[in-house]
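Below you'll find a set of structures to go through.
Quick note: the coordinates plus some simple rules give every number you see, no bench work behind them. From a predicted model like this one, the values you see are computed outputs, not experimental measurements. Cβ atoms are built from the backbone, for glycine too; each structure is taken alone.
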Structure I
Amino acid sequence: MDKIKNQYLSLKDKGYNCFACAPWNPCGLKMEFYEDGDEVVSVWTPSDNYQGWFHTLHGGIQATLLDEVCGWFVNRKLQVAGMTTNLNVRYRKSIPTGEDEKIEIRVRLKEMRRNLAVLEGRILHGTQLCTTAEITFFTFDRKTSSEQFHFDGCRLEKECE
């Protein structure tokens, strides 16, 4: 897996403070992203700060994790900005929280319909499939991505060395 560079880090002074991926957000998830073939992946530790029930990851946090990886998929694989238009999550198995736990959030493209990207996401705890989702993203053209969303391409860290 190759690490994806967070292209928004230089926008802190312009208001970048994403709950999911800004590394300085004190309440945030501090997610990082990787490219693995045709998928975008995040490996994340579900601490007890994000539980819904006793030592169980909150469903809303799971939806946020999936949604965020989808956004980074659109950035990296389609090289544009996008916005979620539909998020359909299926919770299959509970996910334990704790500092020793690790989960993988994986997203891939199911289909493109004009400017709509239909994505498939899943959360795995070890080899256990815990959560699945189908997420639709509206994708912006490159000009709008740049002018309105400060998007200037999404590169791997190794491409920036």
Structure II
Amino acid sequence: MKILGIDPGFERLGVAILEKDNGGKKPFDHAQGREHVIFSECFKTSAKLEFSERLKLIGEEVRNIIKKYKPEVLAIETLFLNTNQKTVMRVAEARGVVVYEASLAGLKIFEATPLQIKVATTGYGRSDKTQINKMVKILVEVDDSKKSDDELDAIAIALTAFAHIRS
């Protein structure tokens, strides 16, 4: 099974495709039954562009990733309240574009709260960003040289979906 994990944003969108080995039916270099990152990136849009253009670029990027990697599930973080209302609204709109593209492609949608992500990755609901990033690097093989916080967040969201689907 492949899961597309998304850490929503309109300036930076964390994206990760994780695949779970299917019990030996397909050869993998890694241990059986583990999740593997097959793609991740931090997709950025320029602040110089109109917001509508930024949303269009996000939609196109998500559509292309879905087409290329063919995930079955979109795992996306729910929004938490922020003091900056304008930012929250814009992230919500970007998140809507992502959910729309995934729905059009027939993906199942899994939404995770920040608390669910913390518990699934670290086992502790009050974990901080550093603890989550450290556990993500333990749970899956991650190339330290290129992973941004946004990518690691997307990986953590996909891992959360795998944990919930498993249970």
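For the reader, a short list of remarks on this structure follows.
- Relative contact order in percent (Cα under 8 Å, 6 or more apart) - highest-scoring structure of I, II: II
- Structure from which 58 was derived, percent of Cα pairs over 16 Å apart, for residues 76-139 alone, options I, II: II
- Looking across I, II, the calculation of distance in nm of label points 7 Å out along Cα→Cβ at positions 4 and 60 that yields 1.6 traces back to II.
- Label whose coordinates, when helix-only ellipticity at 222 nm (-39500 (n - 2.57) for each DSSP H run of 4 or more, over all residues; to 500) is calculated, return -15000 (choices I, II): II
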